[in-house]
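**Student:** Structures are listed in the sections that come next.
We did not get these values from a lab; they are worked out from the coordinates using the rules stated. Keep in mind that what you see is a predicted model, and the values were worked out from it rather than measured. Cβ atoms are built from the backbone, for glycine too; each structure is taken alone.
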Structure P
Amino acid sequence: MGLLECIHSPVDLKNLERQDLPLLANEIRRVIVDVVSQNGGHLASSLGAVELAIALHYVFDTPEDKLIWDVGHQAYAHKLLTGRSEQFHTLRKFGGLSGFTKRSESEFDTFTAGHSSTSISAALGIVCAKRLKEQRSKVVAVIGDGSMTAGLAYEALNQAGDLHKDLIVILNDNDMSISRNVGALSSLLSRTFSGQRLQTWRKEFGEFLKSVPKIGDNIYHWAKRSEESFKTFITPGMLFEAFNFDYFGPINGHNLNHLISILKNIKSLRDPVLLHVTTTKGKGYEQAEKNPVYFHGVGCFDVATGNSTAPPCDAPTFTEVFGDLMVQLAESDERIIAVTAAMPEGTGLTHFAQRFPERFFDVGIAEQHGVTFAAGLATEGFRPVVAIYSTFLQRAYDQIIHDVCIENLPVIFAVDRGGLVGEDGPTHHGQFDLSYLRCLPNMVVMAPKDENELRHMLFTAVNHDGPIALRYPRGMAAGVPLEEPQRLMIGKAEILTQGDDLIILAIGRMVELALAAYKKLRSLGIKCTVVNSRFVKPLDEELIISLAQQVPAFLTLEDNALQGGFGSAVLELLNDHEIGSVRVRRLGLPDHFIEHGSPKELRAKYGLDVEGIVRVAQKLVHIEVPIATVSAIAQNH
């Protein structure tokens with residue numbers, strides 16, 4: 001029996017001898033690699049944080065002591081150590097464990113995470129709450145160096161240092177953004193400086209110096225500056241000392257003895273502390289160590305080779321088509337600039353960055369800054385294309401409104417991962433973008449039915465004089481032939497089939513499903529007009545009104561929240577033109593956060609597959625329904 005099989009909670013972990021912990025780390029790594037190779041997931045980050053997770057649960061008394069993992073995708077070892085090892089094979093599967101920390105999944109998951117840089121803010125809130133409740137348990141935030149590119153982390157550090165609260169922040173540095181300054185001397189000094197006796201002596205000696213008549217304050221500040229200068233020479237902690245944090249590190253994040261020793265030391269401190277640990281992303285799995293970017297978020301793969309086991313597909317992804325056309329358009333249009341937020345690979349902009357390095361800007365995990373930065377570029381005549389995942393663009397909503405839309409600036413939003421994205425779950429589904437973008441004055445919102453239309457829309461966007469968003473899904477495109485991109489007429493839809501029993505108005509990826517449903521309905525004797533709406537804002541008012549005067553039943557399809565989405569826009573249009581003779585049904589995502597699972601499983605559950613569309617269409621055509629009735633698919637089951 002392995003060590004991991006005996007661990008059902010951190011209590012069992014504490015019963016192990018220190019010399020056994022490296023063996024446990026190896027076991028945990030094998031399990032993580034095996035499961036992620038079958039299920040996909042965030043591999044490299046979790047492999048790098050194995051020893052850190054072990055040391056934290058070995059030293060602190062979780063869940064009474066609170067442990068907050070930033071983003072959460074580096075917390076697989078944490079899950080294995082907190083009673084979820086038997087369920088770990090269900091990671092990211094429909095109905096299984098989440099790929100992120102999730103409060104509703106375990107009492108050991110202090111804070112639900114998915115977007116980065118939230119851990120310090122949340123931890124400080126918990127610290128203050130515990131102070132108000134007169135509780136003395138410890139609060140630890142673990143944040144990666146990539147997450148330190150976000151302003152939110154510094155806002156939290158600033159408040160924490162000002163409040164002088166009992167907070168421990170652990171900076172997990174895997175060479176992504178923090179400068180390297182690692183050595184035996186800095187490790188020794190950090191473990192020495194963190195000792196309780198030395199910390200007590202420093203404070204007592206400081207008070208003594210300040211008590212010396214007339215010259216005491218000057219001597220104290222000179223001594224303090226001398227100590228900080230020496231520490232800065234040895235370590236890169238000056239920034240955090242400026243926030244009034246006691247800085248220790250860098251410490252080798254894979255040396256369990258050193259980690260445990262320093263964590264025990266800083267556990268007794270009552271002031272804000274930042275511990276800087278250095279780790280290797282992908283540690284213990286050679287392929288992930290060699291290519292940590294690829295194995296950051298990876299699909300199923302062969303453990304022996306690291307090669308993907310996904311079936312080959314001739315069709316490109318929507319992201320690839322977007323990236324290729326960006327390069328093509330930029331060759332002839334020097335106004336085009338690409339902006340992304342720490343996701344050049346994920347948004348398909350790697351080739352653009354290589355071809356036009358002077359016109360490519362990766363702003364880090366700082367979506368708010370990225371949007372306002374793009375607005376500044378637009379005021380000087382450029383056409384910035386801001387490529388950000390739908391779920392992350394939510395973070396920059398204020399900037400979209402105030403810095404782009406108010407002055408009608410020509411910023412293009414390439415909204416990747418719109419709709420259901422699958423196994424990453426509720427923090428990553430792009431289920432709100434149509435709703436939160438279409439309500440903004442001056443904004444144009446469109447979604448392509450396939451990769452060819454994506455090319456037309458991007459070409460249209462870079463030639464539009466105002467804010468415009470094109471929203472497209474994750475994954476493989478339809479595999480249609482690619483044409484030379486052409487400008488589309490803003491707000492004009494496309495009729496794909498003709499029928500006088502039912503109008504199906506679909507947007508984006510739902511058009512493909514609408515056409516499949518059309519064929520099945522035709523075999524059932526129901527004739528449908530299928531419309532590729534193309535634009536959520538502005539709608540093709542002339543076409544929709546004309547169709548409403550001919551056919552009394554409408555079905556709208558979207559992979560967006562029903563509240564305020566595409567179907568709502570259609571209803572508003574019909575109401576504003578006082579067209580009350582049309583029966584309307586909307587199919588979309590219901591009013592709750594969608595769990596993780598494959599897009600196929602989720603579409604089936606929420607009636608957004610062909611069978612669900614056909615079922616509702618039959619009811620709409622054959623059953624008497626009150627005029628202008630609105631319902632979600634859940635109400636049709």
Structure Q
Amino acid sequence: MAAKELVKGGEFLLKDPDIDNSFIPEEFDEEQKMIVQTCEDFLETEVYPNLDRIDAQEVGLMPSLLDKAGELGLLGISVPEKYEGFNQDFLTNMRANESIGAANSFSVAFMCHTGIGTLPILYYGNDEQKQKYVPKLATGELKASYCLTEPGSGSDANSGTTSATLSEDGKYYILNGQKMWITNGGFSNVHTVFAKVDKDRVFSAFIVEADWEGVEINTEEKKMGIKGSSTVQIFYNNVKVPVENMLGRRGEGFRIALNILHIGRIKLGATVLGGAKRNITHSVNYANERIQFGQPISNFGLIRYKLAEQLIQTFVAESAVYKASKEINDMINAMMEEGVPHGKANIEGSAEFAIECALLKVLGSESLDYVVDEAVQIYGGLGFSADAPVDRAYRDSRINRIFEGTNEINRLLVVDTTLKRAMKGIIDLFDKEEEVLKHIGEIHKNVQSEDYYGEKLAYLQNFKDLLMLVLKKAADTFGRQFVQEQQIWQNLSNMIIALYAAEATYVRVNKLEKLQKEGRTDLKDMRLYKHILDVYMYDAAAEIRKEATDAVNSFAEVDEQKLLLDAVEAYTKVNSVNVKVARQELAQELIEDNRYKF
């Protein structure tokens with residue numbers, strides 16, 4: 001792909017999607033499917049039969065499972081071959097993460113080790129550091145954790161107080177401080193620790209080995225969910241860290257933390273898909289088996305609604321995750337072709353898509369929460385019992401809205417990054433304000449088009465115009481104080497998330513039909529996929545209308561308010577959809593398959 005064809009982060013806010021050059025999950029090749037199959041086989045043989053033992057934190061079990069994953073090469077899927085990895089690209093790694101994401105607490109340990117545990121060293125380490133640690137992390141001989149959060153610093157990570165003071169002989173940094181909520185901390189051998197050197201304002205990062213004198217591992221935390229994952233506090237008491245174990249440059253730690261979190265956010269967006277699909281299968285299995293009033297509960301309209309909505313939200317999130325993943329993948333590959341080193345290309349390629357990474361974390365985690373919540377409801381009283389599989393899924397899902405930056409922080413990040421990119425001229429958000437207002441009366445009085453996809457594209461264009469209008473008017477109203485208006489930022493962020501999800505679904509369904517006509521894929525009835533697009537676009541219009549209305553009512557003066565509300569109504573108008581029939585037919589297909597197969 002030529003550099004000029006590359007999609008840039010946040011560009012979806014302005015441009016129409018390029019269907020032909022977009023990626024959809026149905027395009028994964030045979031090699032990628034083989035890696036996925038290896039992941040799924042591993043879960044079936046090693047993890048699912050042992051979920052209760054994992055949750056009981058049987059001593060040595062989780063490390064032994066990571067060892068077995070390492071023997072299969074699963075811990076080094078994205079690690080270059082010279083460090084004992086498989087050297088697979090970003091997109092393939094995302095698909096593997098989805099598969100492992102169905103594994104409850106094991107997926108947490110796996111994602112921590114392969115993500116925030118390994119990547120700081122792989123991407124920021126010097127040659128000696130990478131040669132020393134990465135091959136053993138890729139094979140599982142060493143286990144990794146990431147030590148950022150402190151008792152007094154959570155979302156405001158850089159307010160931490162852990163300190164590193166250079167020794168008199170200049171050979172060591174003396175590390176002192178306390179870290180908490182450290183995943184894998186109970187058994188990891190290698191810690192990436194963030195601390196402030198002397199009186200520095202920002203963190204530096206250090207590679208610390210767990211068996212060094214002064215490293216004290218606290219007892220395991222008792223948690224609501226992900227009970228099988230190791231979560232501890234770690235104390236560093238005058239730990240002597242060799243100066244050669246500083247990771248990156250002095251003061252670069254906070255940048256390392258932020259850039260690794262970009263990757264972690266979109267990886268979480270993929271990881272939750274595995275859990276969602278597994279729990280949809282649990283839901284429909286039980287709905288087909290449970291007899292009430294003389295028939296399976298899957299015959300009842302309200303159960304079918306739940307099944308269909310589980311399916312829709314998962315399909316939409318999946319569409320969005322892989323659209324962005326391929327764009328990141330293309331950016332990384334283009335950089336490496338130009339001679340940018342592997343680590344820097346991955347860091348900068350992901351950071352370019354900070355908006356997408358943040359919104360996908362929110363979209364994915366909240367979609368999974370919906371799926372598992374309704375799974376419990378479908379199971380009824382049994383769903384509240386620990387004997388049912390959805391009890392564990394419900395509890396384990398809740399952490400995802402807190403992991404990798406809370407969803408509140410990520411919603412703010414979506415808007416903040418959008419505004420910063422606009423101010424820098426990277427994306428030109430503010431050039432259509434007058435045009436949008438001028439054409440209110442011409443927009444979608446009643447769209448009746450023979451071009452199915454043309455109609456949907458027109459909706460997306462209108463959503464984007466409305467977003468730019470509301471964002472610009474709000475920014476102008478508040479000026480420098482706009483950063484304090486978190487509730488309005490939340491309105492805007494929700495509009496952006498719904499817009500991106502709707503566009504990704506539009507791209508996927510559109511391209512699926514093209515592939516089907518070319519005989520390149522064996523699909524279900526395209527009518528079912530169009531049901532998903534119809535329902536989601538209809539719902540997205542309603543959500544965007546509500547969020548835009550709330551925002552306008554929160555800042556517009558009386559004279560301007562009516563004009564803006566007229567614009568909201570015009571630019572979110574869509575044609576009627578028989579959502580009952582669409583959901584009933586989607587549910588029927590799911591019921592007949594008795595598992596998630598979309």
Structure R
Amino acid sequence: MSSTAIDSSAHAGRRSALPMLALGALGVVFGDIGTSPLYALKECFSGSHGAPLTEANLLGVLSLLFWALALVVSTKYVAFVMRADNDGEGGILALLALVQRLTADRPRFAYALAVLGVFGATLFYGDAIITPAISVLSAVEGVGVLAPALAHYVVPITVGVLAGLFFIQRHGTARVGALFGPLMLLWFVTLGTLGALGVARNPAVLVALNPAYAVAFLAGHPGLAFVVLGAVVLAVTGTEALYADMGHFGVGPIRLSWFTVVWPALTLNYFGQGTLLLADPAATQNPFFLLAPPQLRPALVALATAATIIASQAVISGAFSLTQQAIRLGYLPRLRIQHTSAAERGQIYIPAINWMLLAGVLLLVLGFRSSSGLAAAYGIAVTGAMLIDSLLIAVVMLIAWRWPRPLVAALLAAFLAVDAGFLGANAVKVVSGGWLPLSIALALFVGLTTWRRGRQILAARLQQDTLGLDEFLRTLRPDVLRVPGTAVFMTGNPRWTPSALVQNLVHNKVLHRRVVLVTVLTADMPWVHAAQRVQVQPLERGFYVVHVRYGFMQQPHIPRALELCAAQGLEFDFDDTTFFVGRETIIPTLRPGMALWREHVFAWMMRNAGSAVEFFRLPSARVVELGSQIDI
């Protein structure tokens with residue numbers, strides 16, 4: 001078969017799979033932004049930051065909602081940000097890894113961008129706690145619309161739904177996930193249909209598609225419009241998911257879903273709610289559910305609850321993936337990661353993160369008790385992350401894409417104008433709830449940077465107290481007792497002698513006939529193919545160094561990696577191999593390095609880090625663990 005025929009066949013295969021991938025994207029990518037109609041327009045006209053409901057204000061807000069979706073989602077993310085993939089993967093940490101690779105020759109600039117990127121990643125965790133709380137709470141509040149006497153059951157029902165969602169995480173979502181796409185398609189069809197029926201009653205509302213109405217509202221009421229922007233941004237929450245989940249579905253299916261299903265459905269629903277508010281200003285209490293005929297509202301409450309569960313699931317899965325990336329990039333200690341699907345490599349479960357998220361979500365629901373209360377806390381984390389995305393993507397435009405500086409400056413100015421407007425509008429909500437995601441992000445930022453800096457200081461201290469590997473081999477006595485078998489020592493830097501090797505020699509007075517130093521490297525790309533996994537470097541006197549490379553989306557499995565060494569002349573009999581792992585106990589001191597309180601934080605993180613044996617998938621029956629105390 002000719003290469004042209006093969007290329008044509010492959011292209012046809014991708015084209016035929018596109019609709020199914022687009023359907024899957026509906027279930028995973030668009031859950032968060034797809035449930036925004038439950039509360040976004042309502043918050044623009046209610047609460048302490050709401051605008052008076054007049055026809056001019058309503059048309060101005062509807063225009064702002066439409067053009068926020070057009071500028072932030074369609075233009076910035078779909079047209080530009082999604083072009084910046086790191087070997088097919090997206091998300092703020094993947095973008096950060098790409099930017100650091102591009103700026104490796106400018107260490108100070110790279111460090112400043114790393115600080116920005118890490119803070120943007122921590123903002124996602126604040127979003128991951130608020131999204132399930134506000135989404136499910138806003139859906140269950142439909143019970144109060146159906147029967148006002150049952151309104152006091154909204155919080156208990158919400159707590160029950162959320163607790164059930166987090167408790168099933170350990171079982172994985174592969175089976176339930178098959179329903180996500182069709183269910184979300186039904187959700188978006190419902191959104192569009194209800195909105196279209198509403199618009200049909202007063203088609204004149206469509207004049208708000210004209211950006212002049214948004215401009216008039218901003219210019220005519222600058223103070224009021226600035227505050228209302230803090231509610232308008234609720235319509236674009238979830239945009240980071242478009243980029244973060246790009247690796248699962250690809251750019252094409254996400255773009256197809258957005259332009260053919262999601263954006264039209266959202267626009268119709270917002271404008272349908274607007275028509276309802278023009279006819280009945282009292283509907284501001286809950287325009288989404290009141291838009292539906294009374295006989296359909298019970299089914300709509302059930303469908304909305306299912307949609308918000310799916311939206312919450314996407315954010316929870318995103319938190320697991322982000323945590324895995326942070327661990328592999330060296331910003332978090334090892335945590336126990338369980339793979340919940342043999343077929344899907346991205347399906348993971350991290351117990352520590354799951355229970356922390358559940359605790360945070362339940363505290364939010366019990367503390368704020370309404371979606372309007374939570375709306376004050378929502379938005380600032382999203383807008384902060386969007387602004388950081390704009391700065392990082394500008395670096396990619398300049399260095400990787402080599403776009404002209406004037407063009408990049410113009411695009412960056414446009415992006416920052418929108419992002420800064422949204423961020424400033426949400427800044428006024430800091431006192432009434434916005435402090436919460438900022439506090440979460442700040443605490444996590446301190447934790448992540450403390451871990452990374454602490455590991456750097458620890459590595460420097462270990463190097464001070466040990467010999468270089470070349471010097472060790474040069475001074476190794478020829479009469480040292482060599483016992484049969486292979487010893488594998490895990491080490492972070494193969495140029496230095498692992499402390500576990502020295503301790504084993506000092507205390508046991510022996511060396512194995514073969515000594516293999518294994519160092520695991522994390523590439524600044526998501527996936528490393530097995531063919532490039534290992535590199536064997538033979539040394540003298542039976543010593544070897546094995547470099548094992550993984551992408552930041554991959555989970556290490558050292559025995560499988562060592563099996564690949566056979567192709568390079570180093571074979572392993574695991575029944576005759578012993579793995580040696582060092583465990584350091586940190587002693588905080590006043591030595592130069594970090595503030596004493598950060599050293600105590602780092603020591604606590606070291607004590608609670610996951611086992612290296614489990615993280616590297618070492619056979620526990622063949623492991624010897626040797627400990628040491630290190631002053632930092």
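**Student:** Name the one structure among P, Q, R that distance in nm of label points 7 Å out along Cα→Cβ at positions 139 and 555 of 5.1 was derived from.
**Tutor:** Among P, Q, R, the structure yielding 5.1 for distance in nm of label points 7 Å out along Cα→Cβ at positions 139 and 555 is P.
**Student:** Going by distance in nm of label points 7 Å out along Cα→Cβ at positions 371 and 515, which of structures P, Q, R comes out largest?
**Tutor:** R
**Student:** By the measure relative contact order in percent (Cα under 8 Å, 6 or more apart), tell me the structure among P, Q, R with the highest figure.
**Tutor:** Sorting by relative contact order in percent (Cα under 8 Å, 6 or more apart) in descending order puts R first.
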